[in-house]
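Participant: See the structures that follow.
Each reported figure results from applying straightforward, stated rules to the coordinates on display, with no laboratory input. Just so we're clear, the structure is a prediction, and the values are computed from it rather than from any experiment. Cβ atoms are built from the backbone, for glycine too; each structure is taken alone.
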Structure I
Amino acid sequence: MSYRDLREFLKVLEQEGELRRITAPVDPILEIAEITDRVTKAGGPALLFERVKGSSFPLLINTFGTERRMNLALGVKTLEELGDVLTELLEVKTPESLLDKIRLLPKLKDLASAFPKRVKDGPCKEVIIREHARLDIFPIIQCWPQDGGRYITFPLVFTKDPETGIRNVGTYRMQVFDDKTTAMHWHTHKGGAAHYRKYKRLGKRIEVAVALGCDPATTFAATLPLPEGVDELIAAGFLRKAPVELVRCETIDMEVPATAEIVLEGYVDPEELRVEGPFGDHTGFYSLADQFPVFHLTCITHRRSPIYQTIIVGKPVQEDCFMGAAIERLFLPLMKKQLPEVVDFHMPFEGVFHNLMIVAIDKQYPGHARKVMHAIWGTGQAMFTKVIVVVDRDVNVRNLSEVTWKVLNHIDPERDIQFVLGPVETLDHASRLPLYGSKMGVDGTRKWPSEGFTRDWPDEIVMDEPTKTLVDKRWREYGLD
């Protein structure tokens with residue numbers, strides 16, 4: 001189903017027993033994070049804290065913190081149903097013949113219905129605060145003891161390319177410096193940072209809008225590692241099967257989701273930097289303090305009695321793990337289009353997205369595993385993958401016990417491990433230099449004579465079917481039930 005806004009989704013969560021209201025007063029400094037960490041790791045519900053010290057607004061957290069809630073958010077029974085949604089979006093090509101045009105019509109209709117729709121007004125404008133806009137009205141949390149302060153952790157940050165006007169929507173944390181300014185944690189490789197660099201070359205400040213508490217598909221779409229130039233809001237339209245309605249901001253030339261709970265308007269001066277961090281990050285370690293741009297608040301608009309949606313990240317399992325699992329399923333069909341030999345892939349929670357990818361392939365020729373490794377390292381955000389483990393098609397990539405057993409039995413380390421140098425994730429604290437370091441590929445497939453393996457390869461131990469059938473029939477006789 002499609003949710004018009006966050007509130008419709010919360011009604012469904014409550015009906016499904018997936019939302020717990022907390023009426024006891026709680027502190028936004030560390031207490032909420034500790035409660036949430038325990039609940040998430042126990043597979044518990046979304047939490048709506050109704051009495052947060054220092055604010056009159058309720059706080060929502062752990063919204064997507066189980067596979068079931070992620071399914072509910074995207075309107076599917078299983079994540080596999082996401083199927084070809086992203087592939088259809090990215091594969092709309094210019095037709096070359098009349099037949100191509102006819103075949104393309106259904107896709108174009110779907111694409112047109114997914115485009116954002118401008119509207120004159122929306123719930124996010126129910127309250128407008130200009131001159132007296134202050135961030136301290138919101139229950140902004142501090143997640144971990146060594147954090148540099150309070151952080152807006154789940155913002156949808158809107159920017160525009162100054163040359164093309166193309167929009168980018170990304171999720172970039174914002175450390176609160178005071179009631180009017182925050183950090184803008186743009187990672188070097190992300191779309192928001194690319195826009196920032198263009199404005200810096202032009203010597204102009206960049207206008208920025210921040211939406212908090214959007215409908216679940218729009219919030220999720222802002223986290224997707226989409227190719228450059230692909231509008232996250234069109235992806236959201238595909239996911240929610242309805243266009244995202246947008247309204248114009250009050251003080252900047254930007255449009256934001258009309259049904260958002262809260263919108264922050266402002267700008268970033270290209271010459272101003274300030275120390276941001278540390279921050280307890282999704283790696284399970286603190287990302288260290290560094291210089292980042294500064295966001296200046298010019299206006300706040302919000303719904304009456306807005307819900308402040310936030311998230312914590314840290315040692316797995318956290319809420320973002322389940323968002324990552326959905327991204328994995330969403331991108332599998334696209335990976336198969338680009339690399340048909342790929343049967344499945346998996347990024348375990350413990351690998352915190354970019355540290356480990358396990359890939360099962362239909363191996364067809366010598367060196368095939370290495371070809372796949374390099375193809376993945378050359379694909380978008382997958383270039384950050386620190387370790388890629390390639391296994392044969394019969395290996396269940398989600399069974400870490402099976403993967404470990406098969407790979408460690410199949411490799412000769414010197415022969416089957418490859419190291420390469422290249423860009424690494426901003427949060428990789430172990431790399432030799434910021435943003436640059438090494439990556440490793442492990443060929444855990446069965447080795448062939450054509451790859452120089454001349455010894456016999458043993459069969460896997462499997463009991464024969466007659467014996468298994470015999471034991472099945474006699475099992476009660478053994479008295480082992």
Structure II
Amino acid sequence: MVDRLTDSRMYGHLWTTEELHEVFGEEQRLQTWLDILRELAAAQAELGIIPEGAAHEIAEVARVERLDLDGVAAETRTTGHSTLGLIRGLQRILSPAAAEYVYYGATVQDLTDTWTAMAMAKVGAVVWRDLGEIQRRLIDLAREHRTTVMPGRTHGQPGAPMTFGLKVASWADEVERHRERLRQGAPRWLVGQLAGACGTLAFFGLDGPALRARVCARLGLNDPGVGWTSARDRIAEFASVLAMVSATLARMGNEVYELQRPEIGELREGVRATTVGSITMPHKRNPENSEHIVTLARLVRANAGVLLEGMVTEHERDGRAWKAEWPAFTEVCLLTGTALKLARELLRDLQVDKEAMARNVAASAGALASERLLAELAPTLGKHRAQAALQEAIVRARERGAPIADAFREVAGTRLSSEAISLLLANPDTGTSSLMVDEVVGRCSRALESEPSEWP
């Protein structure tokens with residue numbers, strides 16, 4: 001029986017990717033838990049805490065395929081303990097002598113928090129890679145459309161001319177900040193957990209800190225220096241960065257969604273020949289990818305909020321916080337990964353209609369030049385007086401059905417020649433759009449060249 005859409009044959013591709021689904025699959029999760037127990041035993045043997053023979057035997061049998069998973073599940077339900085079923089399942093396939101040293105001195109959070117850090121490493125690597133691919137595509141688009149004029153829009157309305165390259169450069173710049181956050185966050189996030197019952201490591205005596213350091217090193221994680229059973233900021237921060245990443249993707253998706261509307265028609269998603277937009281309206285070409293990216297981002301933000309709530313805990317351990325993380329953290333990761341996959345596809349096949357952009361600029365009948373005209377009149381008429389006069393004149397022109405150019409000439413009077421106004425209307429001024437595109441493209445390109453290809 002399938003309970004979640006992420007596991008559905010029909011709809012799973014909308015909520016997860018095969019790559020990340022593997023990270024969070026039950027057998028993979030259990031194997032990672034067993035790997036942690038194996039390295040814990042090995043480190044304990046090195047410090048003389050448990051016999052070497054027991055550590056070797058645990059390493060030999062700690063394989064998920066050797067466990068009776070039905071029995072492990074039944075024992076988990078019967079005991080009501082999160083990992084006792086796993087412990088007993090592993091003990092059954094060990095000798096009696098070695099069985100006593102399974103999970104020796106560890107707690108549920110030592111195991112599950114360390115797994116979470118290892119999962120963060122895998123997820124973060126996917127996010128880093130995909131953001132890099134997205135950024136490269138954005139750089140190419142920004143270069144290509146460095147001088148492609150389009151209407152800039154504020155409050156949903158045409159405002160002043162800009163270039164499509166500048167819009168894309170804004171996206172690329174934001175993506176680079178996310179990559180910077182990932183670089184800076186890795187040392188904080190990727191830490192193991194070995195705290196014991198109340199964070200004191202009392203079970204291991206004075207060997208506790210050294211044991212924690214060894215376990216972390218064997219797993220490729222940093223040593224936190226102190227237990228973090230109640231300090232959930234690492235997971236909350238990682239999820240918040242993923243929520244911001246997905247929100248940036250949604251910002252891009254939302255632009256494509258809006259600008260694909262036929263009455264605007266400046267951007268279009270690439271569509272496969274087999275794609276069906278509507279079974280009742282055959283003419284429709286729906287923005288499926290951009291729409292779904294926005295949907296995914298909403299869900300990521302909602303689940304990231306659960307993880308942020310988890311920072312408010314009681315005392316040294318609070319199951320209400322970290323148990324809520326188990327489903328929420330998984331959803332944040334799976335949904336963000338899917339949004340990244342869709343964004344890569346969206347940008348790869350994005351169609352830019354330069355002619356439609358030019359038509360939409362021209363459709364303003366010169367109104368988009370008002371900012372530039374205001375700048376021309378400000379030195380002699382005064383900025384605020386000029387703004388008020390232009391606004392009144394444009395309203396009167398619209399009421400009479402007169403050309404916007406007449407309103408401009410009415411206000412300009414002798415301050416600006418009719419020829420200068422005509423030239424202003426005929427040549428949309430995009431300001432320093434192209435220069436800013438060059439700045440972002442150069443900076444992002446240099447960052448991509450200097451950064452490692454893999455994270456962390």
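Participant: Out of I, II, which one gives -8500 for helix-only ellipticity at 222 nm (-39500 (n - 2.57) for each DSSP H run of 4 or more, over all residues; to 500) as computed from the coordinates? Walk me through the numbers on the way to the answer.
Facilitator: Values: I: -8500; II: -21000.
Going label by label, the one that fits is I.
Participant: Let me ask something additional. Out of I, II, which structure matches 43 when percent of Cα pairs over 33 Å apart is calculated? Let's see the in-between values first.
Facilitator: Details: I: 43; II: 52.
Value 43 for percent of Cα pairs over 33 Å apart corresponds to I out of I, II.
Participant: Identify the structure, out of I, II, from whose coordinates mean count of other Cβ atoms within 10 Å over residues 5-12 was calculated to give 13.2. Please report the intermediate quantities before stating the final value.
Facilitator: Details: I: 19.1; II: 13.2.
The value was obtained from structure II.
Participant: For relative contact order in percent (Cα under 8 Å, 6 or more apart), the calculated result is 19, so let me know which of I, II that is.
Facilitator: Working: I: 15; II: 19.
Working through the options, I get structure II.
Participant: Upon calculation of Kirkwood radius over Cα pairs in Å, for residues 325-444 alone from the atomic coordinates, which of the structures I, II produces 18.1?
Facilitator: Details: I: 14.5; II: 18.1.
Derived from II, not from the others.
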